[in-house]
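Next up: some structures, all given as structure tokens.
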Structure 1
């Protein structure tokens, strides 16, 4: 396809995206009715903004009516392909919510998730592969057949969708999400029931999805465990946060050797209760856990749901919930890392025994300097990749 010559107004749109200038883009779009235009490289503004990894620009263009699946690119890279290459998870989410097709392939026959994996953007891979369409949740908010009420109350649809879209499958993070997302805590049994239905639905029909079936089972297992603790508490105790604190303390309490035995056994039992024992994924997990020098149950479940990944030793994680690249450190020892004060508070009963020792040992060692990656170098590498393909 031969691109049409751009008008001066259209050129301003691409120029603004080139400069990452949101204000300039808004100004260029004031009188623009159609943003599904192509530049000389047959790329739309949305594809360009996705490649830049600019969340705000992508949202502006989608609000303006940009088509996330429009693709005339010579090598078949959709907006979602470019987002996966950029490494921006938020951009991937925006495009998926707007209806971007994750199954679209480029001229190499690779999906957006596969291209993201190729350049090491694992979080984008898991975001794309774990995506659940809102209509799949909304199905359970409508009365079906002989029902007198739906499985899931309609006002819970948004919250439930947000909950199941989680990428970090550490049980503490799932518990914290369950606690913080509006409306879920009062409807645990309802949520557990829908997760079980979704688990079974993924294993029916020709297009079975073992990974998502396992994920829904896993989330449901944790919801059920928290629900049981909540029901066993005294009727006059209305401190709902105590339920989650009790659950997380059980998971994080180490044995004499520092191993998290309770968490490991809890997750092994979750695997044992997976109803589809003949599926390949279940057999692989069991083989991993019963082999010589088996890994932790959490690492087996994480790999099963989010895929294998290398170089994990170089990625810092929150010591409480396993979230990657946490923003805080213990103010005393400067070694142990956390997402926020809540995670630090939950882990303090464990960390306080080692904090002083870690503080002394860290002061004897100089902190290694971080290797900084020049964004322009990364962009150049991606551009070279596209040209070579």
Structure 2
């Protein structure tokens, strides 16, 4: 499969927030700038500051303020669903369906919340969070027929394949259609591991990974995030270090090998004609975990392990392991038809699996970092390139 080069470098989130704050300080009479600052602060998880900026903007120019949904989401984030619902009522339906759904869910009204989440997605099918919330609530229901119908009604583009396949498998599992569920998700069959052998000039794999870890710690993971024990940095594609160039060639070969083997693994969906590999760096420590999820917009995904705490590598328990197929929290306790496969974070190993396979990470309970590179092969030349 042809792999397209990454996109051009973009300004970091932290730098953009600093620029916006300076602009607001220089032009306090421009509410639109303050509104943009509030949005940037929200994205960094600084919800109290975001609320102050957004409320100031709304008070200065109520008719021009458009971020009612963001303001409501900030109140939800700090545990104030009643305030969030009040904001949604004031907005009179202007882009607040998802926030209203979140408030209703937090107030113990899941059926009303589901209707709002579905409405938000119907209004904007790029609203991945609304789709995720609707699927989550449907997954909690003991009757899986509505979930199956919802999956069937998703737009027929690759952009929604990961959610469609994942939650269809979950619906089959709840309905007792075990073979159909395991045909879509089977961690025992649908996962492959690849071991990296660096070019001789870059040393053995242990030395390579130590150098790579030092590079990543020096250059990545500095952007403030809402969860300091789980930091995800998307700035890696702009880097051109020789270590990364060698690693990317290994990723490309491994993904090509996995895609070629998919029919033998029991995965028969058509491969995209072209794709791009997207990369993020994930730093986990302590109680940090990714949460049970799939990779929307992806076709095949992977995790390359760079570094893991010595207590994890030497231990015989599940700490720090990738839990492939794990989704019991997402489903409210339903144990799916497939087994969960735990893969140790052995540095130098690339784990590859379908993007629609649920997965999570078992917390390391260590203050030492677990460093991994998360990867997605995303189809190109289709609607799947749009934000999800």
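Coordinate-derived values only; no laboratory data. Predicted model only: the values in this text are computed from it and were never measured. Cβ atoms are built from the backbone, for glycine too; each structure is taken alone.
Looking across 1, 2, the calculation of distance in nm of label points 7 Å out along Cα→Cβ at positions 52 and 100 that yields 1.5 traces back to 1. Computing distance in nm of label points 7 Å out along Cα→Cβ at positions 276 and 348 gives 3.3 for which of 1, 2? Label of the originating structure: 2. Given a computed value of -16000 for helix-only ellipticity at 222 nm (-39500 (n - 2.57) for each DSSP H run of 4 or more, over all residues; to 500), which structure among 1, 2 does it belong to? The read-out was computed on structure 1. Which of 1, 2 yields 21.8, 64 for Rg and Dmax of the Cα atoms in Å, as computed? So the calculation was done on 2. When relative contact order in percent (Cα under 8 Å, 6 or more apart) is computed for each of 1, 2, the one that comes out at 9 is 1. Please compute FRET efficiency 1/(1 + (r/R0)^6) of positions 44 and 356 (r between Cβ atoms, R0 = 41 Å, to 0.05) for structures 1, 2 and give me the label with the greatest value. Result for FRET efficiency 1/(1 + (r/R0)^6) of positions 44 and 356 (r between Cβ atoms, R0 = 41 Å, to 0.05) over 1, 2: largest is 2.
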